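Each in C-alpha cells, the structures are laid out below.
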Structure I
Amino acid sequence: MKRRLKETYEAQPAPSARVARSVMAQVAADRREGSDRTSTPSSWPHGMDQWFRSLFLPQWVPTLVAALLIAQMGLLLWVRLPTIEQEQVSRRSLGMQTATIAVMLQAFATEEQIRVLLQQVRGQITHGPTAEGLYTIEVLSTDGSTTQRKVDLLSARTDIVRSADLVKP
C-alpha cells in the first residue's frame, strides 16, 4: 500500500514554479504577520494569558501536576484514616492504701509553700476548699504510724497549716 501511494503521488504533475513561489511568499507573509501580533500584545489580559500559557509549555509541568495530585490524595487519605487507640494497661494488683486528712491552711500561705509541704508528705489535694476553708488531702499510707507521722508533720507546720485532722485511715 505504501508503495502504491508513493507511485500515485509521483505520477501527479508537480506544481509550476510560479505557483510554488506564490505559496511560499504567502507562507512568509503569514509568518511575518503572526510574529508582529505576538510581539505586540493587543491588551493586558492577552499578555497575561500568553504568560500563563507559557508556564505550561515545558514538558515537566504535567509530571509536576501529577505528583502534586498524588501527594494531595495521599495527605487526604492519611488524615481520614482512623486512629488506632493504644490499649490501656490495667493493673491486677491491689491498689495502694491511702489516708484522708482534712487540712485548714493559713490565709497567708503561698502556693509554693503549700506545694513543698504536699511533696514532703507525698500527698495531693483531692477536694476543697469547703465553705469553712478545709482542704481534703490524700496521702499514701502503709500503716497507721506512717499516717500519724504525716498528720503530725502537717500540724507542726503552723506557718502554713492551721489544723490537720485524720478523716479516714
Structure II
Amino acid sequence: MDLLATNQLARAFDDDVYATPGNQANLARFNFLDPASRRFYPDWDQAADVAVAILRTEAGRNPHDKGLHDLVGELSTRSDEFRTRWGAHNVRHHGTGTKRFHHHAVGDLTLAYEGLEMAAEPGLTLTIYAAEPGSASEEGLRLLASWAATHQNEAPPMPSRTA
C-alpha cells in the first residue's frame, strides 16, 4: 500500500496522504493513523476493511516480507481498529469497482478504479481512477488537475469548488 509513483493529478488527489510525513506515502498508515482519512474516505469502514484485506493478501503472498511485518506491527500497536480487523483474517483481491472520496479542496468525488497487476514485478499494482464523463466528479478532477499543473513547483493553497 505504498505509493511508489504518481502523476501530478494523483499527487494532488492524495495531498492528505503526503501532508503528514509519518504516513510515509503509505495508504494503510494514512487510513489507520491519520484523522484526515475519516474525511477523505466517506465510507471509512469499508476503506479500512479493504486496506486490511489487501495487507492480509500480501502477507499470504510473501510471508517473510520484513517491511510488511513491521507495518502490521506498527498498525497493530497504534490502532485498535486495525488490530480488530487484522484478527478477522479477511483476504480480498483489490481489482475493480467504485470508491467515494471527499477531497478537502474539490469536495465529493466518485471514481471508478481498476488495479492492474504488474506481471514483471509481482506484488506491484498500477491503480487507475476515472470519473464518469460529464459528472461532478469529472469537474472536480479537472479543477484539481488545473491547480496541479499551474502550481507544480509551488505550495499555494489548494483550489476550492464554489458550486
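When distance in nm of label points 7 Å out along Cα→Cβ at positions 29 and 61 is calculated, the result is 2.0; to which of the structures I, II does this value belong?
The read-out was computed on structure II.
Using mean count of other Cβ atoms within 10 Å over residues 5-12, single out the structure from I, II with the greatest value.
By mean count of other Cβ atoms within 10 Å over residues 5-12, the leading structure of I, II is II.
If helix-only ellipticity at 222 nm (-39500 (n - 2.57) for each DSSP H run of 4 or more, over all residues; to 500) computes to -13500, which of I, II did it come from?
Structure of origin is II.
Comparing I, II, where is FRET efficiency 1/(1 + (r/R0)^6) of positions 13 and 149 (r between Cβ atoms, R0 = 25 Å, to 0.05) highest?
II
State the single structure among I, II that was used to calculate Cα extents along the principal axes in Å, giving 46, 33, 29.
Answer by label: II.
To test your reading of the models, identify which of I, II gives 8.9 for distance in nm of label points 7 Å out along Cα→Cβ at positions 53 and 141 when calculated.
Going label by label, the one that fits is I.
None of the figures in this text is laboratory data; all of them are computed from the coordinates on show. In this text, all values refer to a predicted model and were calculated from it rather than measured experimentally. Cβ atoms are built from the backbone, for glycine too; each structure is taken alone.
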